[in-house]
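We did not get these values from a lab; they are worked out from the coordinates using the rules stated. These numbers were taken from a predicted model, which means no experiment stands behind them. Cβ atoms are built from the backbone, for glycine too; each structure is taken alone.
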Structure P
Amino acid sequence: MADWALIRVVTHTDAVEAMTHHLSELGALGVSVLQEEADIGGSRVTVSGFYPMDDAVRRHAVDVRERLEELSQFGLNIDPGELALEPVENDDWETGWQSHFPPRRFGDRLLITPSWTPIPDEPPSAVVLLDPGMAFGTGGHPSTQLCLDALVDMDLRGVVVADIGVGSGILAISAIKLGAASVRAVDVDERVIPIARENAEKNGVEDRIQLSVGDVESLDGRFGLLLMNILADVILPALPAVAPRLTRGGTAVFAGIADHEAARVEDALGAGGWRIRDTRHGEGWTAFVTQYAGEDG
C-alpha cells in the first residue's frame with residue numbers, strides 16, 4: 001500500500017483559487033496547479049493536493065466532491081469537475097510530491113526555489129525561498145509566472161509597490177528581492193496573511209512588506225507599481241479604484257486572466273483610459289502591463 005495519496009481535481013480556471021484553498025485547508029502538504037499541453041489556451045486546469053494515505057484522505061476526497069457541488073450551486077463554473085483519489089507509487093516521498101515543485105528561474109535575475117533544494121553555486125541576484133503550502137502561489141501557476149517575468153524585466157530600484165491579492169506573498173517578496181523599496185500587500189482572505197508574513201520572514205524581508213486584510217480600496221497613498229494577479233471578474237470592477245493609487249507614470253500589472261477573458265479585459269482597459277505597454281501570454285493565461293493615460297487618452 002502506498003504511503004501517500006493525491007487528490008486530483010480537473011476543473012475550470014474560474015474555480016482554481018477556491019479549490020487550491022480548499023485542498024490546503026484539508027491539510028495538503030503541497031498543492032500544484034497544472035494545465036496540460038493539450039489544454040493550453042482553454043479553461044481546463046488540474047489542481048492536485050498531496051496527503052498521507054490514511055482513512056482521513058478518503059473523507060477529504062468526499063469533502064472535495066461536496067465542495068465542488070457547492071461552488072457549482074453558487075454559480076461558479078467548475079466544468080468538468082472531475083475528481084480522482086490516486087496513490088503515489090513512490091517509496092521516497094521527497095521524489096514523489098516534492099518533484100512537483102522544482103526550482104524555477106525567471107530571466108537571469110530571479111530564482112524561486114523550495115527550501116529543500118540546494119541553492120546553486122552561482123545563484124541569480126534575487127533568490128526567493130518558498131515552499132508549497134496553504135496559500136495560492138509558488139511560482140508554478142502560469143499567471144504567476146507571467147507576473148514574475150514582468151517583474152524581472154522592470155527596474156524596481158526604489159519603487160513603492162502595491163500587491164492586491166497577496167496570496168503566498170511570492171510577488172511581494174520577489175519585488176523586494178528585485179530592488180523595490182517597500183510593498184503594501186493586501187488580500188480579502190484573512191487566512192493567507194500569516195502565511196505571507198511567514199514567507200516574508202523566511203526571506204528576511206518582513207520589515208519591508210506591510211500586510212493586511214483588504215482590497216485595492218483599502219490602500220492609502222500612491223504606488224509606482226501595482227500588481228493584481230487575481231481573476232478578470234475581480235479586476236474589472238476594481239479598475240476605477242486602481243488609477244488614483246498610481247503615481248504619475250506608474251505601472252499596473254493585471255494578471256490571472258484566462259485567455260478567453262483577455263479580449264473583455266483589454267476592451268475595458270482601453271475604454272477606461274489605460275495604455276497597454278506589454279501583453280504576455282502563457283499556457284492559457286494573459287497578463288497586461290499597463291499605464292493609466294486618462295479616459296481621454
Structure Q
Amino acid sequence: MASPIAIPADTLNGVPGQLQSVIDGLQAEINALQQEIDLLRQRDDSLNRYMGRMDEEMRMAARLQRDFLPKQLPQIGRVHFHTLFRPAGYVSGDLYDVMRLDETHVGFYMADAVGHGLPAALLTMFIKNALVTKQIGPDGYRLLAPSQTMARLNEALLSQNLSYATFATAIYGWIDTATNIVCFARGGHPNPILLRHDGTIQHLEAEGPLLGIFPDDPFIDGKAQLETGDRLLLFTDGVEVAFSETEQVDPQRWLAELEPRKHLPAEQLLQEFADCIDANMGSLAPKDDLTMIAIEVR
C-alpha cells in the first residue's frame with residue numbers, strides 16, 4: 001500500500017488566502033463587466049429613444065409631404081386625371097401636382113430629385129415653390145409656354161449654388177380642355193407615353209437638360225392632340241426600375257407590362273400597375289420612388 005503524500009502544513013495554511021485572492025479578482029472582473037453591461041443598456045435605451053424620435057419625425061415629414069400633394073384632382077369637361085404615388089421610404093424624392101391654371105387650362109408637373117429620402121424630398125419642395133406658370137403684367141396675365149417655365153425653374157435651381165450632386169428631372173405641361181391639346185416640356189425626364197384609343201403607343205419627345213446642371217441648354221415644347229379614349233402617361237424612372245430585375249432601368253420590361261394593358265381605362269390601368277408592383281415586390285422595400293400621372297379624355 002502506497003504511503004500518503006505529505007503536504008507541509010505551511011502550504012495548506014496559504015491555500016485559503018490564495019483562493020480568496022482569485023475569487024476577489026474574478027469578482028472584480030464580474031463587477032467591471034456588469035458596469036459595462038449597465039452602460040451598454042443605458043446607451044441602448046438612449047439609442048432606442050433617439051431612433052423612436054427619428055421615426056416619429058420622419059413619419060411627420062411623410063405626412064407633411066403628402067399634405068402638399070393635390071387633395072382632389074381637377075376633372076374639367078371630358079379630361080380626367082389619375083395618379084399613382086409610391087415612396088421608397090418615409091419621404092419621397094418624387095413630387096407631382098395637378099392645378100387649374102384658368103378657365104380652360106389645367107397644368108401638371110412631376111419632379112424626381114436625385115437620390116432618396118429627406119435630401120431629395122427637400123429638393124422637390126424647392127422645385128414646387130420655384131415653379132412659375134404665368135407671366136403677370138399690368139394688363140393681366142398670360143400662360144407661359146412649358147419650355148419657359150422649365151427654363152425659369154432651371155435658372156432658379158442653378159442660382160442656389162447647390163452641391164454638384166444635386167440635380168433633378170422634371171416635366172411640366174398643360175392641357176387645353178377646350179381643344180384637348182397638350183403642350184409640355186421636360187428636363188431629363190422620361191418621355192411621356194400616349195396610348196391612343198386604337199391601341200397605338202406613341203412616345204412623345206421634347207428635348208431638355210437635367211435641372212440644376214446645364215445653364216445654357218434650351219428646353220423645347222412638345223405638343224399632342226388628344227382624342228376621345230386617349231390616355232397620356234407621365235412617370236418617373238422608378239416605374240421602369242420597378243419592373244426591372246435589378247436597379248438598372250430596363251424600359252423593355254416596363255413596356256412589356258404596358259402592352260397588354262394599353263386598352264384599359266386610366267384608373268384601372270394604374271390600379272393594375274399598383275397590384276403588379278406589389279406582387280413583384282413581395283416583402284422587399286421598393287427599389288425607387290415611383291410616380292405616375294394619367295390624363296384621360298373620355
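Key figures
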{"quantity": "Of the structures P, Q, the one that 2.6 was derived from, the read-out being distance in nm of label points 7 Å out along Cα→Cβ at positions 128 and 240", "calculated": "Q"}
{"quantity": "FRET efficiency 1/(1 + (r/R0)^6) of positions 192 and 224 (r between Cβ atoms, R0 = 25 Å, to 0.05) - structure with the largest value, from P, Q", "calculated": "Q"}
{"quantity": "Comparison of P, Q - label where distance in nm of label points 7 Å out along Cα→Cβ at positions 32 and 264 is highest", "calculated": "Q"}
{"quantity": "Value 15, calculated as relative contact order in percent (Cα under 8 Å, 6 or more apart), assigned to which of P, Q", "calculated": "P"}
{"quantity": "Mean projected area of the Cα convex hull in nm² from the coordinates reads 15.2; which among P, Q", "calculated": "P"}
{"quantity": "Given -13500 for helix-only ellipticity at 222 nm (-39500 (n - 2.57) for each DSSP H run of 4 or more, over all residues; to 500), calculated: source structure among P, Q", "calculated": "Q"}
{"quantity": "Test item: Rg and Dmax of the Cα atoms in Å, for residues 48-143 alone calculated as 16.6, 60, pick one of P, Q", "calculated": "Q"}
